[in-house]
Structure P
Amino acid sequence: MNPLKGLTVVALEQAVAAPFATRQLADLGARVIKVERPEVGDFARGYDETVRGLASHFVWLNRGKESVCLDLKSPEGQVAVQALAKKADVFIQNLAPGAADRLGLGAAQLREINPELIHVSISGYGAGGPYETKKAYDLLVQCEAGLVSITGTPEQPSKVGISIADIASGMYAYTGILTALLQRNLSGEGATIEISMLEALAEWMGYPLNYAMYGGVAPARTGARHAAIYPYGPFACGKGLVFLGLQNEREWATFCEKILGDAELAADPRFVRNSLRVENADMLRNEIERVLADSTAEEVAERLEAAGIANALLRDMHELAEHPQLEARDRWRDYNSPVGRLRGLIPPVTVVGAEPIMGAIPDIGEHTDQVLAELGLAPGSVATKA
C-alpha cells in the first residue's frame, strides 16, 4: 500500500516551489489535482522544449498529477475550486501575494467550509514586512539570503545552478504537510501553513551565518574548495580533477603516508593542523598536485578509496544519468507522458514494501471534465477557457 493513498491534494501551483512539494505527495500515492490557467497552464510548461517538446522543469515536477483548467477570475471557476477544497485534505498555493485571498481561496475562507483542511501558502518573503509584495524569483532570493555572497570564486560571486530557494521552500511545504497530517490524526483539525522562500533558504544558511555573526567575517568564496577545511575540494591530476575531503588529523596523516608518500609531511609546522593547512593552502596544493601529476583522476580516486579517504570524480549530467550506483540500486523507472515513455529517478526516500507511483505527466486540462463531473458540475457550466 502506498503511504498516502486516499489523500486528496488541490494545488493552485506554478513554477517550482509548490509543484516540487506536491510531486512528492503524488509519488507516495496522494491524488494531486493541479488547477491550471486555461489554454496556457502552468507557465513552467513553456520554459523550454527539450524533453521531446515538453519543458524539462515541468517534466521533473508534475508526474502523477491530474490537470484541471479553470478560469479563477470567473465566479464559476472560483466556485469549482471551492468545491474541490471542500472535499480535499490539502490545499496548496503559490500564487502572487494576496491573490488567493482576493479569489476567495485564502486559509480563513477555505477552512471555514472545511475545518479539517490543511491550507499551505508558499510566498517569496512572507506576509507582512516591507518585502511582502516584492517579486521573488529564485536567483533574487538566493541574493537576499546571502547565498550568492559566499558562492563562486574570490573574483566572481555565483548563484547555485539549480532553483535551490524554490526547492528549499518546497521541501518545507512537503514536510509541513506531513506534520500537519499527523497532528490532524490527533486533534481532528486542519492547519494553516505558511512558508517563505527567504526563510527556507535562510535556514539552510546556518553555518555561514553563525560563522559571520560570531567570527566577525563571512566564509570566503572559494569555488569548489572549502572555506574552513583543507585539503577539501578539487585537485588537478595528470588527466582530470579529483575531489577529496579530509575531516580530521588521522585522515591527514593517512593521506600523507599512503597518497603523497611522505609520512613526515603530516608533522610539517606549516600543515600540522587544519587551521594552518587552510592558511597555507596554496603551498600545500602545489605539493599535492606535484604528486598527482603522474596519475589520472580515476587512478587517484582508486588509491584514495583504498586508503579510506573521501573522494569523488567530477561527473557531468550525462555521466549522472549513467551513474553506476544509481544503476546498481535500481533507481530508474519509466513513466508515461503526452510524448511517450520517459525515464526518471524514483524518489530518494525508499519506503520498504511500497513502490512509488511514478504516474503520467498530464496534458493541459486533461482531467477537467472528469473532475468537474465528480463535483456534479457540467463542463459547460464552468469557465474552462480563457
Structure Q
Amino acid sequence: MSLPQRPLSGITVVSLEQAVAAPFATRQLADLGARVIKVERPGDGDFARRYDTTVHGHSSYFVWLNRSKESLTLDLKDPRGREILHQLLDGADVFVQNLAPGAADRLGLGVGALGDRHPRLIPCTISGYGTSGPWADRKAYDLLVQCQTGLVSLTGTAEETARTGISVADIAAGMYAYSGVLTALYTRATTGTAHPVEVSLFEALAEWVSQPAYYTLYGGAQPPRLGTQHATIAPYGAFTAADGKDVLFSIQNEREWIALCARFLGSPELAEDPRFATGSDRVAHREELNGIVAERVARSDAERILGELEGIGIACAGVNDVAAFLDHPVLADRDRWREVGVPGGERVRALLPPADLAGLPARMDPVPAVGEHTEAILAELGRGHDDIAALRAGAVI
C-alpha cells in the first residue's frame, strides 16, 4: 500500500543556508514532504557540521537540523556555480538564504534580482537585524541577539545573568521563516503572486520578549531575575523536598490558592491573610510566602509532594535533567521516537515533529553527507559525465 502524499510533496526548496535559523526552517518544510536542496561550500560544507562531534562523529546541531535534505556543493563565487544555482531556481518554489549581510546581493541573489529572473519563486531572507535600517550590515549570532533584546537581563538569578540553554533567537527566526514560507506558498496558490519573506533574528526574538517589554514600559521597571520563580505570580517555582529533589509548581488562580492553603499547607486561614489575599499581594510578600511553602515541601520526599499536589489539582513537575527528559514516559508512550540515518551508516534517535497531521506521517529521511547528491542533481539538470567531471576538477562542486 502506498503512503499518502505529504502536504508539501511537489514543492522544491533551494536553501543557501548555514548554522541554525535557516536550516531549522527548511527542515520543517522537509518534514512536510518538500524537496529541500541544501547548497553547501565544496569541501567542508555548512560550518555547523563542525560545531561538535558527539553524534557518531557528527555535530548534534547538524543532525537535528538537516535530516531529509539533499546536499549539493557549489562554489557560488564561480560564475559556473551561480549558473547551476539559477538552473535549480528555474524549477524551484522557494529560495531560503541566511548569508552574511550583503552577500546575497553581491552574488546577484537579492530579492529584486531573483524576482526579475524567477517571478514565481518565493525568496526568504533570514538576517540578524533586518536588511534595512542602521544595523543592516551587522552580523548577528544567537547570544548577541539574546543580549540586544534584553532576554539575557531577564534570565538567571538575582546575582547573575545567563543565556538561555538553547539557541532561542535562531529557533524563533526559523519558526517565523517556516510559517512565513507556508503563508507565501498559500498566497501564491490562491492569488498567483509570489511574495518575498523576510525574518530577522532580532525581530523574531523581540516578539517573544513582548510580555516583559509591556511590563517594563507600563510598570516602570523590568521584571526581576528570580531563577525558577515567576516575576508576576507567586507561589511559582522550584522548592527542595526532603530527599533533595526539586519540585516545581504554580498557583494560577484563587481556587488553586485556597486549595493549596487548606489541603497542602494545612493552614486554610492563609487564604484570607492580608499578605496573601490576592495575586499581587502574594507577589509583594513573595519571600514570606516562599518560606512557608519551602518549609512544608521540605517535610516530605519529592514523589509524595507531587502526588499530593496532583491530588488537589495543582500543576506540578519534578525538575528533570536532559537524561531524564530523554526517558520521559510521554515520549515513550506516545511513540514519539523514530530513527534516522547519518553519514557513515549509523542510525540515531530523532523526535517526530510536534505538529501531527492525522493520516500524514512525517518524513524522517537521512541526514546527508557533504555533496552527497551533487552528481544526481546535476544529472537532473542535464549535465553529462564529462561536464560534471570538469566542474569537479575546477573545484566548482
Structure R
Amino acid sequence: MRVVITGLGLRCALGDRLQAWQKLQQGESAIQLRQPFGDLPIIPVAMLGKEPVDLEALRRSLVEATLTDAGLEPPLKNCGIVVGSSRGFQGQWERLRYGYQRGDQKDLGNWLAYLPNQLAIASAQQVGSQGPVLAPMGACTTGLWAIAQGFELLQRGDCDQVLVGAVESPVTPLSITGFQKMGALATTGCFPFDQRREGLVLGEGGAIFLLETLESAQQRNAKIYGEILGWSFTCDAHHMNAPQGNHQAAIKAIAQCLDRSGLKPEDIDHIHPHGTSTRLNDQAEATIIETLFPHRPCVSGSKGATGHILGASGALGVAFSVLMLREQRLFPCVGLEQPEFALNFVTKAQDYSLRNTLCFSFGFGGQNGAIALQKYS
C-alpha cells in the first residue's frame, strides 16, 4: 500500500509554509541574539515572536492550515491522529511551579490541559476524529516517529487518513539552563558541519501532515507532495547525550530504512541531516554519510535557518524535503561557510533532478531515526 502526503501545515521562525520555503532558498536565517528571560543571559534563538510561543495556539493553527491545504473540512470521523512533542507543555508547567511558589494557585485547576498527550487529544477534538489517537515522545526523533506511526495506521487499514506531526515550544528557563550546563548550547549562532560550530540553537515551531493512501488521494483528486517509502528506528543504548563511537546502531537504522523502502544507497539524491551544529553530532553524522553513501549525494539541512526545534525538527526536515522534491529545487545548508567535512554540501539554491531523499534524526538517549521520501510520479 502506497502512502502519500496530501496536506502540509508548517510554522517556524522563518514563517509559514510558503514564507519559510522562500526564505530557506534565499539562505536566510531566523536566528537572532535575544534575551527571552530577564534572569538568563542573551543567547542566539529562533522564536516566532517576542515571547515564547503558545504551544496550543501553534498546534491549532497548524492543524487548521493542514486541513485547508489538503482540501478537507471537519468532521473527519475516521481520521487517525499522531501528534507528538518532546517537551510538551514544559513551559506551562514551569510557569505553574513559579506561580505556586509565589502562592498563586489559580491556574492549577487547568493542569489536565497540560498533560503530554493533550496535543494529540486536542487535535482529535478539532477535526472530530473518532479514530486512533497517538502521542509519541521520543526526543529529537519524535517528528519522524509520528510520521512512521501514521504510516503504519494506514497500512493496517485502521483509518482512511491520518494527521501526523510534531510541535515544540522549547524556549523555557529549564531547557536553556539545562543545555547550557551540558555545554551544548551555542553562544553566537548555528553553523552545521562548519569549522566554527559551537552548539545548538533552540527554535520554535512545528509541522503537521495529512497522510493517506495513494488510492484515497487519487479518488478525491488531491495534490500530492511526495510519497513515504519506509523508515527505521534504533537505539544505541550507549550514552544519554553522546553518539555511539562506532555508529553501528545509527548505520543499522539507515540500512533498514533503505531496505524497507526498496532502495540502494546509490538511489539517494539528497540527505537532510540532523545537523545540530554540535561538535560530536556533526562529526558522527558526517562519518556515517561518508561511509554509507560514497556516491556523494547532495546534503543540506535547515537548522542553521530555523534553529533546533527538538522533537519537531524531524517533521520540519521532512516538510522541507517534500517541498524540495515537489519543486525539484535544492535549498542551501544555511550557516555553513567553512565545511569541516568532505560532503557534497548544497551552498546555494538551484534546480535539480531529484527522486529519492532521506531525512535523519538522532536524539538524546541514543535514538536514531531515518525516513525515505520519493517524488510522486
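Derivation of every value follows stated rules applied to the coordinates shown; laboratory data play no part. Only a predicted model underlies this, so the values are computations on that prediction, with no experimental measurement involved. Cβ atoms are built from the backbone, for glycine too; each structure is taken alone.
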With distance in nm of label points 7 Å out along Cα→Cβ at positions 43 and 299 coming out at 2.7, pick the structure among P, Q, R it was computed from. R
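One of P, Q, R was used to calculate mean projected area of the Cα convex hull in nm², giving 22.9; which? Intermediate results must be reported in sequence, preceding the final value.
On the way: P: 22.9; Q: 24.5; R: 17.4.
Only one of P, Q, R returns 22.9 for mean projected area of the Cα convex hull in nm², namely P.
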